[in-house]
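Derivation of every value follows stated rules applied to the coordinates shown; laboratory data play no part. From a predicted model like this one, the values you see are computed outputs, not experimental measurements. Cβ atoms are built from the backbone, for glycine too; each structure is taken alone.
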Structure I
């Protein structure tokens, strides 16, 4: 930060976060990560903020408990969630995750969405790191899942930030609406409204052609420059 002239940053933990563990071990790791992030913020409040970590959103009560602790006691700036949870395709629009969205919506929380790996982690070839292409696609899957399931319009009070300029979402959004409108549970107009309701950070998405598309498609006050950093214990 000092070398690049960055005066302030909101820190977060990237995937898989505390979900690398399960059950009580995961809950304890979440707590340690959040307490550590809060200690960094408290030591230099003008320099650091943080997005709180959560256990698997499928562990409903544990996730709700950590939201309460992180936002009410630690005063986190928001929470970080991942695009998918569990061993199946439980993306952010899945009904199992609705209690979490309902609570975050009630709190008008900032929700930072970071991609994680898909269910199938087999590489196309040994030269392609899994996050290279899969991470942008996973962000897109999660966002389209939220749009098509009605989750985004149902919980509009959450300020949802998509990583990496929304992955491939800006490129594919017109295709989603035009080809998928018969399958969508909402109207094309609502789908576009939901798309524009997201905020988009520009981490790893600053090439000229990506920026041109972002500036053309995304409301300018919903474009955020930021780099997510990995907290360590």
Structure II
């Protein structure tokens, strides 16, 4: 079963979706399952993981301001108390950060060795600038914790939207596969956000093509097996019959 491990649905509301600025005007509309289903089918995906895209506008602004002002927001006491409750309910946690937050994210995951974490968008590597070393060092440090997985997603929007090439992404994919291995990586589209830089199929084909040098079992793991195991997904009777 192949699974897109990171995508969003929303009903567009200009009051609550202020993060969609003029450069992303194409996203100023509704994106619902009926819009995604044809893309999944054409790409050979049988499932997807929908990630929340909206809280309140006020909270979103506050969190963004906090992240800008306080690089250690992940280890604030109130936040840590909340994360400590997740293991009891067998809940996983997505870590959405920028490269500069990787050191504190590593400190953060070290506090919770039994908690399942997944790093979203490979910590948003600086693909457009071509910088690699600082990001790669941070990725190696956080990947040392076996309870951390990583989504191979959101890369095209970190590149030059108008001029990126698959070759621009490969050095970053090399590092991710070196650090996490095929057993802890999950393909994700970040649809519909990815549409500002490329169509769904082109986004997913970058990773699919990269996986060509791996074994069939490794490819299946990245394309869905790891996501199914991470979120404890079970096949439905219909899927088994099909």
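When P(r) over Cα pairs in 5 Å bins from 0, in percent, for residues 24-119 alone is computed for each of I, II, which one produces 2, 9, 16, 18, 18, 13, 12, 10, 2, 0? Mind showing how you got there, number by number?
Working: I: 2, 14, 24, 26, 18, 10, 4, 1, 0; II: 2, 9, 16, 18, 18, 13, 12, 10, 2, 0.
Attributed to the structure labelled II.
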Taking 19.4 as the value of mean count of other Cβ atoms within 10 Å over residues 8-15 derived from one of the structures shown (I, II), identify that structure.
-> I
Taking FRET efficiency 1/(1 + (r/R0)^6) of positions 48 and 152 (r between Cβ atoms, R0 = 25 Å, to 0.05) for each of I, II, which is largest?
-> II
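For relative contact order in percent (Cα under 8 Å, 6 or more apart), which of I, II scores largest?
Numbers: I: 19; II: 23.
Once relative contact order in percent (Cα under 8 Å, 6 or more apart) is tallied for I, II, the winner is II.
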Distance in nm of label points 7 Å out along Cα→Cβ at positions 32 and 216: greatest across I, II for structure I
If we compute FRET efficiency 1/(1 + (r/R0)^6) of positions 104 and 224 (r between Cβ atoms, R0 = 35 Å, to 0.05) for structures I, II, which one ends up with the highest value?
-> I
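Going by mean count of other Cβ atoms within 10 Å over residues 40-47, which of structures I, II comes out largest? Before the final figure, lay out each step's value.
On the way: I: 12.1; II: 15.8.
Greatest value across I, II: structure II.
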